[in-house]
Structure formats: structure tokens, C-alpha cells
Structure P
Amino acid sequence: MLDKRKFYIDGQWVDPLAPHDLEVINPATEEAIAVISLGTEADIERAVAAAKRAFQSYSLTSVEERLALLEKLLAIYERRYEEMARTITLELGAPATMSREQQADVGVGHLKGFIDALKNLHMREKLPNGDTLLREPIGVCGLITPWNWPINQIALKVVPALATGCTCVLKPSEFTPLNAMLYAEMVHEAGFPAGTFNLVNGEGAACGAALSRHPDIEMMSFTGSTRAGKAVTRDAAENIKRVTLELGGKSPNIVFADADLEDRIPASVAEIFNNSGQSCDAPTRMLVERSVYDKVVALAEEAGKAARVGDPTEEGDHIGPLVSDIQFGRVQALIEAGIAEGARVLVGGAGKPEGFEKGYFVKPTIFADVTNDMKIAREEVFGPVLVLIPFDTEEEAIAVANDTPYGLAAYVQSGDLERAQRVAARLRAGMVHINGGPHRYGSPFGGYKQSGNGREGGRFGLEDFLEVKTVHLPDVA
């Protein structure tokens, strides 16, 4: 078992001020693979102090100096790419192929996106009215990242902080801390000055709250549940610090009768099952035009039955386990609620798949004949669970799609591109995918309503970490 009980503070791996061990569990085997230490408010204090000292000089570095450091980080990440993929498989349970092609890849893609954006960002510009606009790093940033796409969120927070001249303290999820510690090794090797990046493992109620409340933290960037995002916002309010949030989702997937159903339905089912359904922007509510509802139900059932659960260490497109026993229990409870509410189970259901008594595996599940007031249509399941809801008109589809407290992503499937774009314009979501259009590196990621605020990725992601200063010069006679 790996001993990972140190924190990365002020350019060094240091012991926690008070021991508080926690075992990291492999979700496929339920066996401990490492031991970390959970930090305290005192550990956060040390890390923030180091970041505050480092900010005095790092904030004055040039864009060219920071670009050179980011290029070094990119080269190191690419060299250790396979190590990152294996680590994520081990602690998250993401299947090996998925870890390599998606989970680890984001560390390269987002970094390249930020490098390109930084090269094209004007830190100083002349306004048409004669004033000068300066973009300056906001200060010391507290970063809290989740377990479901760990490097994705680390890259979307750590990289823009360092790229803009900020310094930071990262608190990754205690369920998947090993990839974050590997990333810290890469940052260290790249030569970022001591104190610019710091890492403290810990629980949200202790370390996360300590970051959010700290008077020397100028910005909090949080990704996780809406409930926890509200807690971060409340804690941060005392100091009026900037808060950016990427929270939950219950994304609608509107399927019109003129869509290429044989292509788009299996693809949509595969997307919800990807990462074991543990994605905040997953298309979990499939809204289907009633004239093709029976056909879509049949296609979805066929695709669902073809989905395979398997060992995450093996190559392939199978589904791995959920991250933890806690998550397993939550997903089971919601599947059972769907059955109790009268939704028709097409595929899966409660319990573990046959042959997977050990590990946090669940049956990939599809419900038909769901109404939008059911619990499984309202709450974020965060597992491989899809619900099918019929609709009659375009107006009804838009109304049902928007009838959710969330607004992260939405999906539209239609053979009429003009209609698809018309509908997309009326959906209250931060991102709309039409006919399988992917999210591309460098584009903004974020949502409306209780899915959060701020945008991550590319230029918009950099601007979240910048203050804007206007310099007023005297009029020239």
C-alpha cells in the first residue's frame, strides 16, 4: 500500500501538522491501495501563507515566463501520461481505455487550450476612449476539485491560476487524491516557484471550509455538488471574495422524430453510461417526440442490453464501478425510487450485475414512461441511469427541458439543423450539443441556474482569475 500522507506546501513535500490517516479504496476491489492524511485548518493556514508570500513575486512575472513554465509542464505530463491514466483507473475505477483516451487526455487538451488562449490575451490594452485597461492576477486562489473527472477539473483550475500569475492551494477529493499528487510532482518538476502551487488533502467540511473562509484567499473555484457549492458561497461571503462554481446537472436530450434515430439513440445511451454515469453534464433525461417514442424505447433498450460491465484494468468500452460505497448507496436508492414511482424498467434495475458481488458495480439502467415530476427526473443520480420522457410539441419539449433547477448542458437531436439551433437558443443551459457535437478544448464550460457561475476553459477560464483595472490618463490639450 502506498504511503501518501504528505502535503505539497511551499515547494516541498511536508508532513501534516497532526496525523489523520485515511485509506484510499480501489472501487473495483474494495481494497485499500494507499493511505493519505486528512489536513486540518492549520495545514490550510500553512499553505495559504506560502501562496501569499509567493504571490508577491510571481504576480510580477511576464506572460512569456509563465508560458515557458506551462510548456515544460505539458512536456512532463505527456511523458508521464500513461502513469496518470493508470492512477485514475486504480482510484476511480475508470476502465483503462477510457482513462487513457478521455480521463488522462484532458490534462493535455486543456493545457494546450490555455496556452493558446494566454498567447492571445492582452494583459494591457488601449480603450477607444483613451483609457488604459490592465488585466491583473486576482491573488491567492482556493481550488476544490471533485473525484469524477479529477484531472479535468484540476487542469481547469490550476492551469489558469498559474497562467495568469495567481498562486493557489488545491484541495482535491479525498476519494481520488493520487492523481492530484502525481500532478503536483509534475508542477514541481516543471519549475514553478515554491509556494505558487500547494496541495493539501482533506475533507470539505474541514479543509474546504477553511479555504473558503480564509481572509487571504481572494477567489474560490469549486466543482462539486450544488449543496456543497452553496456552502462554499456562504463561507466565502464574509470576505466578499470571488466565487466560481461548476455544480450539478440534469441535462435534457431532446430527440425529434426527424433525427437519425439508429445513430443518435445508441450514441446517447453510450454517453450516459460513459464514466459509469458519473458526469455532471451527462444527458440523463431523454425527451422523445411521441410519434417515434416506441421506436426510441426499443432502440434504447437494445443499446442498454448491449452495454457491458467489466474489470476496469481491462481494455475495452465496458462500464466500470462507481467511485465509492457512498455513491453506490445513493444510486441504488434513486433506482429503487424510480421503481416505486412506477417508471418502467427497460434495462437493469436495483442491485449489482451478475458476477460482480465485489466492487461498487451497478447495473446500467434505463427507465421508460417517466414524467418530469418523478424523483429520477428531478435529482442528479450520478450513475449509469437514463430516463425516457415523451413529448408532443416543440414548445412542450423546450418547457420540459427547462423545467429543472439545473442548467449545465443540453442536447438536441434533429435532422433539421435550423430547428435544432432555434431550440438550442431557447434552452437555459450553458452548453448545447447538437447531433453529437463534442465539447472542444478552449471553449467555455459552465452552466446556468443552480449548475453554477463562471466559465472554465480557454480565454473565459483565464478571465475568471483576472481583475480588471482601468487607468485614467489626463486629457491631452
Structure Q
Amino acid sequence: MQTLLVIDDEASILKAFERAFASEATSVLTAKNAADGEAAFIDVRPDVVVVDLSLPDASGLDCFKRLREIDSRVPVIFITGHGTVESAIEATKLGAYDYLFKPLELDEIQTLLDKAFNLSRMVRVQPILADEEDTVADAIVGRCKAMKEVYKAIGRVASQNLTVLLQGESGTGKEVVAQAIYHHSARSTGPFQAINCAAIPDALLESEIFGHEKGAFTDAHRQRIGKLEQADKGTLFLDEVGDMSPMTQAKLLRVLQGQSFERVGGTEPIDVDTRIIAATNHDLKQLVSKGLFRSDLYFRLSVVTIQLPPLREREDDLRVLSEYFLRKYSNEFGKDIRTLAPETLELMSQYHWPGNVRELESVMKQSLLTARGNVLLPEFLPPLADHLILSNGKSEGEYLTESFVAERLDSGGDNLHAEVIAKVESQLFRQVLAHTTGNQLKAATILGISRVTLRSKLKSLGIDPSEFA
């Protein structure tokens, strides 16, 4: 269970956080002043802290400094009024995760908390190489030859102050490998920041990484400290770096060449000592040949390259990983299943696994919902071929088929992209809602979008979430 500590002297805000975020997965603790907050922080060591900048017995900034002395790895989010903006910016320079303005918006808080909890896990949990009985949350699982090469590469590069590029398909475990490199490096006590470059619009990504000055663009009402600056003396993990715009690529290149940059709209160079770990599911060499990625940036990023193998090429790891996930989630689903029937493994071996380890984890969780007994039988698996393609190249009932695209091309339609996106989104949202039994908050969290966005999408697609309750 993850723990959120909220320090604020307004009882209404404390109650609001408890009502909105306390759940089976999240424990919410509250404190009315800095002294009580610090005591709770020492006693519980929460995963994320939310603190008001105006407290009755101390300033929020002083409280934050004391919390940093106790454990600097815990993400701290500030609540601030317009009169304390400068203090919030100062706190961000000192390592605070972010700040929110009153009045608070629930969806904005939820999005920020989700990111902060994920960052807290990455910083505080050191991935281990799992053995037969391990069920820890962040484990690197696998015994095949390709994975053993990954382990060796982590060991060789972790202690070196070198830029690392992680390449592999989506769901192969690049984030966990980045965690392992950070935790085994000399910077493991320093800050760690992570950005998914594909999840942030181009117009905002540059500001997210480098920050911006007040007035740099239309909505830049105040200065913002970017993640690169927050990661000074530490590590910045840039996931999906292949999705960066040319302008952001150019600024990142300068950082790698000279360890300096300017905030958006700024003219003062800022020096940083930050190690970059980048990851991508694209073939960057191919993007370079097409002129979509800078060759000089590619060579700077790929000082050391670690290639993560897709699941379909990991020999006996399909069974090892499946049994690991069964052990990990059996108690959560009230089951005691530890192994697969041979027929189940055979059926799974025929599948292409385009989502790799992440998809396998989802399939094991779905299987446990209906499974009985002590062995996972084939009938407990979700229909693997309902929406994706088998490894033999045939497709059975998937929503997006080659024939579907071919038919639209032949018909001369001019709205193919929208049709495809609608079909894929419809399938995705239906499957996630089925997994959460219609719980929209959980579904939005899994999808990485706000509940407002989810409701809008469901309405436009004609999906009634009550069907899945």
C-alpha cells in the first residue's frame, strides 16, 4: 500500500484529500501543522507528501527543508496561494516535486499524485533479480541468455558516469532497468527525475525538461523549474526519447555536450551535473537515416546501449515470468495458483506478445479473476487473439486487421486515422473497464489520463461504464 501524507492547517482540505484519495491501495495520513507533519514523516516514511506553504507553526519551506534532511528521496508537492508563488518556485529549486495553486482541482491533483507515487517507487525501491520465490514489486525476472547479457551490462555501466540508451519494444522493462542503473550508481543518494517524452505534447515537453521563465509564452505566468535542473547531481530518465521534437533534441544535445542549458525564454546559461538515461521503443538508427532524429544526439545518447529482448525471443522466460506474476498476485485475488498447466504454456507460446512483459502481467491478472484450483488451465486465459495477432501471422477476430485497413483504402475514404483511433480506443477502454469492473477512477489511473478525459472519451465512443460493474 502506498502512503500519502498531507500537512495543512485547513480541516476542509485534509478531509477532501481523505475522501478523494484514501482507498485499498492508498493510505492517507494528515497533520495540521509542521511539527505533527514531521513526526508523522519520521514514523511512517510516506511515499508522497503534500504540504501547504503557510502553516501555523512554521513556513512550509522550512518544513520541507527538515523533511529533506530526513529523506530527500520522497516527492513533496506544495499547495500554494498566489501570495506564496516565489516560495513555491524556491522550493522547486531545492528539490520539491511540484506545486499546486488554490483552489485545488481534483483531476489536476490526481494526475500529479499518480506521477509522484510512480517516481517515489522508482527512487526508493531497488529492483532485484528475482529467484523462484520472490514476489517483490520491482524485480528483473529472466534467465535466458539475452537477459543475462542485460544483467552484465547493468553491472558494467551503473558505476560509470556515462550516458545510457535503453532500446527495446514497449513493455520489455526499460523503466526497471533504468531504476537498477540508478540504484547501483554513485548517484543513488542524489535526485532522480523521470519524464515520458511521448506522454507530453511537444509544446510542453521543452518546458517540462528545461523549465521556463515568466512570460516565455502565452501561459507562462510564472517561472518554472524543469526536471533537468531538479535532477542536478543526480539522474534524469528520459523515456521514449525518440518522440522528441527537433527543437528539444537540439537543446538536449547542448546539455550532453556542455552540461549547460537555458530555460525556455531565458538567456542565462545554467550549469547542471546530471546523468542522462534515455529509453526508446524506436529504432533510432532508422529514425536518423530518415532525418527524424539528430545523428549527433544519437551518438551522444548511445555511449552505452543496452538492448532489451522482446518476450517472444526469451526462450523459457515465458514460464518463469508467468509463474512470477501468479505468485505476485495470487493473494491479491484470493487464489493459490503457482504454476501453469503444460497446455496453458503451449497456448501462450503460440502468441506473439506485442505488449511483451507488461502485456503478460495483465493477462496473468485477468486469468486470476476467473481461475480455480491450484494450476492455471487454458480456459482461465483471456482470449489472446481477440485483439492482437498470433505469432504465426494469422489473426482471429482482432479489431484492427490488415483487411480492415485494406477495405478502407480501397473505398477511398478520407477519415481512416480517426476510424482506426476510435476502434483502438474503444477496445482499450472496454478492456480496462472490464478489468476495473467499471471503476472509472482506477481505469483513468491505469490509462494515465484524467477522469474528465476518460468520461469525455466514453461518451464520444458510446460506452456505458455501468455495463462493466
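Throughout, read-outs are computed from the coordinates displayed, never taken from laboratory work. These figures come from a predicted structure and were not determined experimentally. Cβ atoms are built from the backbone, for glycine too; each structure is taken alone.
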* Just checking, which of P, Q has the largest value of relative contact order in percent (Cα under 8 Å, 6 or more apart)? -> P
* Out of P, Q, choose the structure whose coordinates give FRET efficiency 1/(1 + (r/R0)^6) of positions 178 and 202 (r between Cβ atoms, R0 = 25 Å, to 0.05) equal to 0.65 when calculated. => Q
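Using distance in nm of label points 7 Å out along Cα→Cβ at positions 74 and 418 as the calculated read-out, with 4.9 as its value, let me know the right label among P, Q. Could the numbers behind the result be given before it?
Details: P: 4.1; Q: 4.9.
Comparing all candidates, it corresponds to Q.
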* Ranking P, Q by Rg/Rh (Cα atoms, Kirkwood Rh), the structure that comes out highest -> P
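Check the numbers for FRET efficiency 1/(1 + (r/R0)^6) of positions 186 and 298 (r between Cβ atoms, R0 = 25 Å, to 0.05) across P, Q and tell me which is largest. Mind dumping the intermediate values first?
Details: P: 0.00; Q: 0.45.
When FRET efficiency 1/(1 + (r/R0)^6) of positions 186 and 298 (r between Cβ atoms, R0 = 25 Å, to 0.05) is calculated for P, Q, structure Q comes out on top.
For helix-only ellipticity at 222 nm (-39500 (n - 2.57) for each DSSP H run of 4 or more, over all residues; to 500), the calculated result is -11500, so let me know which of P, Q that is.
Working: P: -11500; Q: -13500.
Attributed to the structure labelled P.
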